[in-house]
1. Suppose relative contact order in percent (Cα under 8 Å, 6 or more apart) works out to 16; of P, Q, which structure was it derived from?
2. So mean count of other Cβ atoms within 10 Å over residues 113-120, computed for just one structure, reads 20.2; which one of P, Q is that?
3. Of the structures labelled P, Q, which one yields 22.4 when Kirkwood radius over Cα pairs in Å is computed from its coordinates?
Structure P
Amino acid sequence: MDALHERTAVELRDLLAAGELTPSEVTEYFLDRVERLGPDVGAFATVTPDLARERAAALQKAGVDGPHRSGPPPSGSLWGLPTGDKDLWNRAGVPTGFGSRAFAGLPPAQESDEMVKVLDAAGVVSLGKTAAPELGFPAYTEPVGLPPARTPWDLTRGAGGSSGGAAAAVAAGLLPFAPGSDGGGSIRIPAAACGVVGLKPTRGLLPAGSGVDSLGGLVVNGPIARTVADTALLLEAMLPRDAEGGVAHPYTLRAPSYAAGTYLAAAQRAALPAGGAAGGGVARIGVTTSSAWDGFYDIVVSPEARAGLDAGVRALSGLGHEVTELVLDEAPEYAPAFRTLWMGGASAVPIDDPEILGKLEPLTQWLIRSGREVPARQLGEAVRILTAYERSLIAQLSPYDAVVTPALALTPRPIGWYDAEDPERNFEQQCQYTPFTSWLNVAGLPAITVPTHWTAPTAEAPAGLPMGVQIIGRPGGEPTLLALAAQLEAALPRPHAFPL
């Protein structure tokens with residue numbers, strides 16, 4: 001069988017739809033890669049081969065030896081494609097570990113979470129649970145007592161977090177794409193560390209994990225994939241459609257959505273949406289290394305991060321876009337307010353048993369206990385401050401069709417780099433590594449990370465380390481982001497094959 005992991009998800013979808021591949025063949029191929037290479041990168045918390053085979057066989061039977069070639073697959077737009085569930089989401093009958101030794105041995109959930117149901121309805125085959133850090137809080141995936149998730153480009157370095165397992169699996173060719181969640185950068189950070197594409201949608205766009213139901217509206221779900229088109233394909237499937245092609249949703253969305261196929265078309269054509277740019281396919285793009293954490297922590301953009309930014313900016317400028325430097329207003333009120341909100345969200349974790357709390361890692365204990373000591377008035381004030389910051393940021397970005405920042409301020413961090421004992425220092429390190437992500441969760445804006453540069457080879461990273469850019473869009477601006485990301489992808493093609 002051909003090297004299916006080298007095929008894009010779009011290509012696999014088409015081969016399955018044409019009957020040239022079966023769900024069982026694809027499932028077996030990727031299960032074999034997971035078995036052989038998964039432990040090297042720590043991508044999976046749990047692998048469920050028997051359930052995956054049963055699911056693939058059921059899809060195959062429903063497809064009557066392959067879907068009808070004149071129409072869509074019978075079980076959804078992702079019929080027969082393999083993926084994984086983030087280990088913070090429940091799947092009925094499969095244990096959820098929440099990235100923590102504190103939850104080992106808990107019985108499986110009886111009902112799947114909404115995101116899992118949405119992707120099941122799209123026809124995916126889940127191979128298991130992708131690794132996540134404890135309760136999804138850290139920007140790295142190195143849970144105590146469990147294997148760390150590693151970037152496949154250098155197995156001495158972490159994959160980032162909290163969707164670290166998902167990004168590592170995609171980068172290593174264990175999955176063609178994977179869903180993740182992002183409350184402060186948890187899709188974009190690991191995607192950047194692993195040299196793949198990660199999209200945080202606009203708050204309120206996706207029915208499942210819209211952000212509307214999380215404290216401060218921080219947490220949204222989104223796709224991780226190796227190519228921009230594959231990212232768009234998974235995004236399309238995360239938006240359930242009604243019979244007329246509109247978004248099927250039990251309540252009103254707060255973000256604009258587009259007709260079925262719009263996101264994939266934007267990625268495949270790499271053409272800016274009509275009326276979404278300055279005209280003639282030219283976008284107004286701001287470039288900044290400003291961060292909402294400036295002045296609170298010592299934020300330094302490394303030479304490697306600068307090289308990734310410069311490569312992306314040169315490519316965009318070479319494509320004819322109007323590129324200008326942008327310095328964001330200082331926001332000294334942001335960092336204390338965000339910390340309060342982050343701790344406030346942690347305080348709501350439904351854990352009251354002192355024995356379980358005592359098994360949590362120092363960072364998690366600190367977040368939960370500190371959050372439970374925050375007075376309601378202080379939390380309300382933090383929300384007010386961050387709401388004002390959201391309005392200010394959107395106003396500052398409004399003259400631009402998109403704004404570009406480094407994806408990360410530093411290269412992927414070595415395993416064990418974060419302080420395991422001092423939570424304050426640990427939190428500071430996370431912000432120094434990822435200063436460009438959390439304020440977009442606060443503002444609810446869409447953002448996508450794309451690799452643009454590989455560092456010089458070393459003994460540990462013979463192909464170099466991936467560095468990239470983050471492109472920020474207007475509310476509902478996913479088609480513009482996907483088009484610009486696709487242009488960068490074409491202008492700066494991936495220089496190396498799979499690292500494993």
Structure Q
Amino acid sequence: MDIKIIGAGLGGLAASCLLAHKGHDVTILEKNSSPGGKINEVSIDGYRFDTGPSLLTMPFILEKLFEYCDTKMSDYLDIKPVDPICRYFYPNGIQFDCYQDTCLNTAQIQEFAPNDVQAYKQFISYAEQLFERTKDAFLYNPLYGLSDLGNLNFIDFFKIDAFQTVSGRIDKEFESEELQQFFKRFTTYNGSSPYQAPATLNIIPYVELSLGGYYLNGGMYTLIKALTTLAESKGVNIHYDTEIAKINTADNRITGITDTAGEFHTADIVVSNSDASETYLNMVNKEDVSFLKRKKVANVEPSCSGFVLMLGIDKSYNALTHHNIFFSEDYQREFKQIFEDKVMPEDPTIYIANTSYTNPEHAPEGGSNLFILVNAPYLSDNVDWSSEESWCKELIIRKLQEHGLTDLRDHIQYSNTITPRDFYQKYRSNKGSIYGTSSNSKLAAFMRPKNKSRSVKGLYLVGGSTHPGGGIPLVTLSAFHAVELINRFEE
């Protein structure tokens with residue numbers, strides 16, 4: 001079949017490999033001049049930055065992708081465990097190095113939160129149970145039709161702790177504010193608030209702390225290079241600088257797609273790796289999607305966005321490891337400002353990926369490449385990024401200097417920013433969000449757009465804005481789900 005894929009992000013590349021391996025004629029049409037979508041890189045003045053995901057979890061899902069295509073992941077990628085997974089800095093001076101080894105973690109917790117040592121172990125066990133109850137019912141399941149529900153264990157499914165929030169559950173489990181804040185941060189992995197999202201999302205710390213956190217040697221963008229090479233080896237054609245304006249149909253059936261230059265591209269099937277909201281609201285003909293469907297898509301709450309500051313500095317700080325987080329003083333206020341007030345938090349939690357810690361060649365000798373991310377609200381009239389950008393940059397630098405990165409400002413050799421406005425303009429993500437839709441309601445995580453359109457025959461969707469969610473493993477699973485549904489309905 002003639003299959004056109006909109007977008008060469010992770011979901012589009014993964015789907016192209018799977019489909020081309022099955023013998024389909026696959027072409028990817030990519031808006032930008034390089035593949036990867038939000039997984040991208042910047043190299044300048046001797047500094048190299050990953051500008052998207054910085055941590056890999058569940059690498060066995062990627063391994064499954066390569067195996068499906070009759071090749072070995074190890075031939076393409078060098079995956080290394082990160083240890084410690086992350087270093088946490090608290091406003092009160094406490095430092096917590098989080099390892100995959102529970103004993104190393106509990107030894108530290110014994111020092112700063114002795115009453116919570118047992119609670120830590122019990123929480124990991126609870127999170128594991130959540131993972132076991134949701135993986136088959138949700139992660140590995142397209143959740144499209146009745147056949148997808150047939151083998152589910154509904155008793156387990158209704159024990160997924162969806163009726164209290166992440167924060168509510170964690171506050172019951174731990175006495176120390178440090179561990180409360182530590183476990184609440186994992187909700188940001190899918191762009192949600194721990195004070196609104198269901199406790200089901202407590203599966204995320206289990207995935208990282210028990211299944212492990214990994215890094216791709218050379219940088220996370222090596223994944224995109226690997227999948228591009230694999231796709232092309234399977235006969236996939238990739239056309240860059242080709243933005244899609246319209247998905248064409250006849251009698252609610254795909255006929256092709258039209259780019260912004262007016263060129264029509266025939267297709268039996270279209271797989272959209274564009275944001276689901278962009279696909280349904282701006283690409284598909286209005287008459288092909290019901291008013292109620294369009295209204296539902298338009299009203300869905302986007303995930304948070306992010307403000308990125310890339311700093312190339314001529315110094316290395318002993319305090320920094322590969323992944324680092326500097327917590328804010330008032331976590332609840334931070335998320336209120338992001339999701340309710342829709343403004344930049346005055347005291348943001350700051351994340352730093354310092355890949356030069358693992359790959360010294362990512363910075364000139366003696367220097368560091370600091371990829372700095374703070375959570376930001378999705379685009380609204382409440383923030384004018386033309387004026388807010390410089391304020392955010394200065395706030396972050398000042399706070400990092402206060403946290404011990406002495407004279408950081410004086411060592412900056414290169415700097416650049418990425419704002420929510422940039423995320424929208426470059427990737428057409430919903431209101432500049434990073435992770436698609438938020439999970440700030442009980443069943444939101446289960447209500448993401450499906451990997452097959454119910455109204456347009458031949459239209460399939462992949463990527464972080466679709467089921468099962470954002471992040472490298474889940475986006476890869478979205479490609480598997482789309483291909484499974486194509487096999488089910490088109491062949």
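1. Label of the originating structure: P.
2. Values: P: 20.2; Q: 16.9.
Of the options listed, only P reproduces it.
3. Details: P: 22.4; Q: 23.1.
Working through the options, I get structure P.
Every number in this text was worked out from the coordinates using simple rules, so none of it is lab data. Everything quoted here is computed from the prediction, not taken from an experiment. Cβ atoms are built from the backbone, for glycine too; each structure is taken alone.
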